[in-house]
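Trainee: For reference, the structures are reproduced in the following blocks.
Bear in mind that the values in this text are calculations on the coordinates, not laboratory data. What you see is a predicted model, and the numbers here were worked out from it, not measured in a lab. Cβ atoms are built from the backbone, for glycine too; each structure is taken alone.
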Structure P
Amino acid sequence: MTVKREQEVRETILIVDDDPVVLKSLEQVIGKAGYTTLTATTIVECLELAGSGDVDLVLLDVMLPEGSSVESLPEIARSAPDVKVIMITASSSVDQAVDAMKKGAYDYLTKPIDFDTLLISIQHALEIVRADKEIARLRENLKGRYRFENIIGESPAMLNLFDGMERVLNNPVTVLLQAESGTGKELVAKAIHYNGNRSEAPFIAVNCAAIPPSLIESELFGHEKGAFTGAIARHIGKFEQAHGGTIFLDEVGEIPLESQARFLRVLQERELVRVGGRENIRIDVRVIAATNKTLSELVEEKRFREDRYYRLSVFPLKIPPLRERRSDISPLTAHLLAQYRKGFDFKGDISVSPEVIRWLMNYSWPGNVRELENVLQRALLLADEGQITVEHLPLEMEPALGTGGPIGEGGVVVKDPVLGKLRPFEEIEKDILVRSLEATQGNITTAAAQLGLGRTTLYRKMKKYGLD
């Protein structure tokens, strides 16, 4: 039987043996199978070539001039962690084989070598090497995709968010993301995970609102076989799946009150017991929770445990809604259009009229960034020439009463274009404060003077709306 490779890329195999006859025969067989070969006769040469970055697999004779090469396996693993090693020996000692496997060898073959068996072992080892390289590549892509630079925003509110994210990257504290729907909660959670020291471990996202109350404990903590009707096998829960990494719990306020005691134990002790089980299972996870509700209000309504609220809100981060960072709308639009054009049939540039930007700036965005994404994708489909005009936007986005004022960029929207009603006074007042601070780059004295308010009054209003 002959094992042939179908891959176009020729992997490199380093053959290490001090017997020139064995070395030559192995080189011929392996080269004929479609691999590139390198040869060495000593452990020193082996370590030098294996650590060069050009080798995918080492075929290593146990006995070399310097002694047993088994002792060099840990050093090979340190200098070339992605390289697999297959040991070859004239001895059939079980103890020697076990020792080699414990020290990191992938396989152990005895002489005289059966070439078919050898080629199968090489093929299997290289399949693992390729898989490891692909996983590493995907991880790097994820890190690139979730870099902070891909979260667009230069407004004071976003800069404050970035600062908070930086502080928790490599710290295991529980993070509570407070945000409306559509603001990008999972994007922020992934950015924290993939830019921190847990990036090589799993990121597990859970939408708590999508899990039936009767199944929430089983999904989060797992269950043992026979724990309840239908539990035909052991189930590993989301917390265990996230061991070493991060679990992201979206809509955490939807977890039923009766399940919160078990959840609190996980937060406090970092250990759990599967449903129907008795074993305490230790877990190492960073918890990032998110909610679009005010948890303190749920506590007052007795719908959320107070002790759990304090455990969750160790480090709260607010993701501002789009209407509170209008200065980010223009660069965010440009960023999204640059992404979308790759999937649309546009050969030239995509341009946006100034009138479109004015409409976007003055809309209230109840659906936040997600709604902006939908609006832009729809506009692209309608913009045959790659020029987006107001005709390509939904009619309800037409600038409402109060646009064109002096505060910020394009004024403050007074009338909700979706509901067709005047917005509540406090909502408008908060909007004015937010946009005034953006327009003055956070300068309290300047903002207060231009608004005709005293500094103390402005500070009091900022505190009232959570802007301090």
Structure Q
Amino acid sequence: METTTPNAGKAASPSNLFYRALKIFGDIRPGEGLTVLLLALNIFLIMTNYYIVKSIRDAWIVSFSKKGPYIKSLLGAAIAIVLIFVVKAFSRLASKVPRQILITEVTLFFIVSLAVFYVLNLLNVPLLAVFFFIWAGIASLLLPAQLWGFANDIYTEDVGKRVFPFIAFGAAFGSVWGSTITGWLIPVLGRFNMMLVGAVNLGISIGLIWIVHKREIRRLERKPSGAGPPGETAKHITEQPLKTGGGFQLVFKSRYLLYIAVLIIFLNWVNTNGQWMLDNVFKGAAAEAIKAGTTGGVDEGNYLTMLYANFFRNVNWVVLLIQLFMVSRIFKWLGVRGAIFLFPLISLGGYALASFGATLLIVQWVKTLENGTDYSLMNTIRGALYLITTREEKYKAKAAIDTVFVRVGDVLSAATVFLGSSYLAFKMENYAQLNVICAAIWVFLALLIVREHKKLSARRQGAA
């Protein structure tokens, strides 16, 4: 795992413009810059692909039928079930192959899948929108999760807290770029040709993983004799598969990980309820635009894709600004333990406002601020929470939490939508009121995580 040299603690020379520029994003010290840049570029490419796929996925399923938003909410349950088997397979593979092979094989699977969906669409395979939505729900969670696991495996807790805001800036910039180029290229290429653009991004990301992996081997080989735990060699750290055991077992064995998992459930329950509200707003806006003849000649599917791409672009500019000017400073002033409370408090306040009147303007701005905070500050926090965990927990438990437990939140949201639409005659304001309650529970779970984080950190420092 990466540590700094004795000179790394000193301030960078004023003439070193490169490191002075990196200070905007975080405390990046001499000797750390290139690896951090490569990891940031990698997550940039993954998130570019994510927003290409997300724009296609959401528009395709919402335009699939008149009940598109309702079908979309119910498919969260299907994704959660499939992810149980995906995480089990991921854990088994992680126990058989080194980390760089693990990431390569998983990413190649998703690249090939994009090509297969492209061909199946040409053949007009029925219900393809449903299968693509499920596949995209898996890819959008597993690909970033394994990259963050890789970053956690490289850095110690002290270094990770300093450099993760910059890596997360790569994710924020990729989010902006992915949604922006999708909006630009949809009228030219069409949404399905954009799948091939996403596949190219993932192919480049594999190459970057191998570059960082080789750099880490060389760094460990240069480490002075006796620096680090006994038996800590380049091969031992980087070439050995993980110990056996599944991701779910690791989660349920650790109170700390279990609290994180439950917090993620409530986070996603709130977020997906809000997305349901937004989907209905967009569905109505598209219907009105087609009726008025103001779509510019494109059909409902492509018009919705453009709406989603533009919304994601606006959200991701908020993400970029928060990541650029606020996250590293929040980490410096509040630390991980203080920062974890900001997002639930923002959601609580936003939905409290929406509960008094869920207008088009309010719903869009609540979701913009909520998603903007989630994909910047909370994304960085979720990475940093695993810096104090074991290697197995960084890959396997994180993959389980960031996939299955996220989708449990979707299942609860789907149940909420079903009951609210079918039996309770919920209005938009009622969904907002439920989100206020969930956000309050979310704050309590953050308190529990902070308590366990203090215990684990003290234990690790005592062991060192």
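Trainee: Which structure, out of P, Q, was volume of the Cα convex hull per residue in Å³ calculated from, if the result is 228? Provide the component values of the computation, followed by the final result.
Mentor: On the way: P: 228; Q: 144.
This value belongs to structure P.
Trainee: Given a value of 11 for relative contact order in percent (Cα under 8 Å, 6 or more apart), calculated from one of P, Q, which structure does it belong to?
Mentor: P
Trainee: May I pose another question? I have -12500 for helix-only ellipticity at 222 nm (-39500 (n - 2.57) for each DSSP H run of 4 or more, over all residues; to 500), calculated from one of the structures P, Q. Which structure is it?
Mentor: Working: P: -12500; Q: -26000.
Structure of origin is P.
Trainee: Moving on to the next point. Output the label of whichever structure in P, Q has the greatest value of mean count of other Cβ atoms within 10 Å over residues 189-196.
Mentor: On the way: P: 22.8; Q: 16.9.
Greatest value across P, Q: structure P.
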